[in-house]
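What follows is a set of structures for review.
Just so it is clear, none of the values below were taken in a lab; they were calculated from the coordinates. All of these numbers come straight from a predicted model, not from anything done at the bench. Cβ atoms are built from the backbone, for glycine too; each structure is taken alone.
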Structure 1
Amino acid sequence: MFLHGGLVHILFNMMALRNLGGVVEEVYGSGKALALYLLAGIVGNLASLAWFLHTGPLVESGRHTLVPRIGASGAIIGFAGILAGLGFRIGGETGRALWAPMLKSVGFIFGLGLLLWMTGSPFLLDNTAHAGGFLFGVGAGYLCAFGIRARGRPGAVRAWDAAAVVLVLLTVAAFVPPALEMARARG
């Protein structure tokens with residue numbers, strides 16, 4: 001979720017996060033939005049890993065090639081799923097105004113990923129991470145309390161804030177072993 005394949009990759013992800021993140025944060029509150037973002041990213045990454053373990057490395061010209069599985073798009077598409085799930089939960093025209101554009105946008109991204117893969121492009125999208133993040137998001141958006149109810153009970157708000165803090169600390173802790181390994185390798 002935190003590694004990217006260059007400035008253009010970061011730019012596209014941050015533009016999408018800017019468009020979706022503020023809406024999710026407004027609807028669910030900061031703590032819940034952060035926790036949901038990290039969880040969607042984790043689920044997206046786990047889906048990507050499961051697909052890799054199932055299919056193995058890409059084989060090109062008789063050689064195994066590892067395709068980088070990097071980027072925040074699994075978490076960001078998780079936000080699109082959250083808004084789609086919320087739209088399904090609300091129902092009616094108001095709900096449709098939420099879920100319809102999310103499905104169109106995510107469908108476009110999946111289509112682009114398939115097109116790049118089928119044409120042999122050196123730039124590939126990790127549709128498995130996107131699917132994992134999106135499906136998590138749809139479930140979370142449908143099930144999680146939102147609006148005033150999400151922020152109205154202090155205990156619930158504290159629980160989501162605590163979950164966000166724990167997830168952030170676990171994320172930071174995940175960077176410690178690679179940093180120690182890099183320091184040991186240098187010397």
Structure 2
Amino acid sequence: MSVGDLTQAILEYSDNTAAILLMRSAGGPSGLTKFVRGLGDAVTRSDRYEPKSNQYRGALDTTSPRAIVGSAHKILLGAVLKPASRARLEAGMVACKPGARRIRFSLPEGWLIGDRPGENITEESNDYAIVRPPSRAPLLISTYYDASNTNTAGREAVIREAGSVFVKWVQLGEVADRS
């Protein structure tokens with residue numbers, strides 16, 4: 001498969017095999033960590049390949065909502081990628097299927113979203129996204145929820161609630177901008 005095909009499989013379907021193949025060609029987990037360090041992200045780290053990277057093990061394979069949004073800002077809205085590559089990346093995120101019941105579900109009609117959901121099935125669910133409300137600059141949001149006694153559907157409900165709060169926050173800001 002080409003790099004483009006692997007990237008599309010990762011973005012649209014969260015294809016772990018594609019992620020492993022692409023990561024191997026780019027220096028493995030340490031190559032990804034080196035890349036985010038180059039962005040100024042001192043928090044995010046990759047230590048293992050899928051599916052082991054989704055199994056909690058202390059500080060291994062971790063990030064934070066603030067760190068991922070900072071890195072995503074530089075990649076999606078900054079100069080890390082050429083404009084055509086940024087557009088392809090965002091289009092792949094917009095086409096993402098696995099996040100349908102997370103932040104994306106909470107957005108009003110007409111808002112464009114590209115997201116990257118993730119989880120470790122047993123206790124953690126997350127999602128980060130670039131959101132483009134109509135007539136407004138793009139915004140980034142990240143939600144991480146860890147609840148070992150809650151199933152995926154329950155964790156996704158919390159992420160949807162966070163998405164709803166985000167929408168209200170944006171809409172309040174629009175009202176304040178007009179007054």
Structure 3
Amino acid sequence: MSSDRFDLLGNSLAILTGIAPLDRSVKMLTWIEAECEAMRGRGDLAVDLPPCLFPYILPHHADWLPRYERYNRPGDYHNGGVWPFICGFYIAACVAAGQMDLAERKLLALTELVKPWHEDAAEWGFNEWIHAQTGKPSGRDWQTWSAAMYLYAAECVQQKRTPFFDLMRTGNPDSAG
């Protein structure tokens with residue numbers, strides 16, 4: 001089944017690996033940010049990071065499944081939830097495309113996003129996913145994949161390069177974008 005929905009992880013990986021050429025990557029990031037701004041304007045997005053999938057699947061759409069009413073509402077989980085894990089890849093993609101100001105802003109937003117906890121009091125929640133319309137942490141706390149990609153994104157911003165992916169994209173492990 002094909003879809004016209006935007007998949008943030010897949011497109012971030014296309015930028016990181018070089019499947020998307022640099023000029024296309026920059027255009028893609030500009031489009032993502034414009035779409036997210038429009039979503040914030042409509043009240044569909046409460047945070048300054050993109051959801052994993054958009055537009056959300058709504059009850060009147062052909063790909064809506066009955067279980068979504070309970071388990072995958074618009075802005076929840078796989079139906080447009082904001083995943084810190086995926087946002088780490090997005091920030092790295094910003095670095096790969098040479099968009100350092102954007103990467104720095106998004107890293108600050110991710111820092112605020114991973115702090116709140118959902119289940120147990122802690123200094124850092126590193127939640128599984130965030131409800132897009134409310135910005136509230138959901139899923140499980142202390143997800144190592146969320147923590148790992150936060151640390152990777154921070155390292156990318158600090159180094160102004162994308163370790164591992166630089167080599168894949170350019171053939172040069174010391175390249176910066």
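Quick check: 3.2 is what I get for distance in nm of label points 7 Å out along Cα→Cβ at positions 33 and 113, calculated from one of 1, 2, 3. Which structure matches? Kindly include the intermediate steps, with their values, before the conclusion.
Values: 1: 2.4; 2: 3.2; 3: 1.5.
Comparing all candidates, it corresponds to 2.
Could you figure out which one of 1, 2, 3 the value 31 for relative contact order in percent (Cα under 8 Å, 6 or more apart) was computed from? Intermediate results must be reported in sequence, preceding the final value.
On the way: 1: 31; 2: 17; 3: 23.
Label of the source structure: 1.
Quick one: Cα extents along the principal axes in Å, for residues 25-88 alone came out at 36, 27, 18 when computed from one of 1, 2, 3, so which one is it? Numbers along the way, then the final one.
Working: 1: 50, 23, 15; 2: 36, 27, 18; 3: 37, 24, 21.
Value 36, 27, 18 for Cα extents along the principal axes in Å, for residues 25-88 alone corresponds to 2 out of 1, 2, 3.
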field: Answer label among 1, 2, 3 for the case where mean count of other Cβ atoms within 10 Å over residues 129-136, calculated from the coordinates, equals 17.6
entry: 2
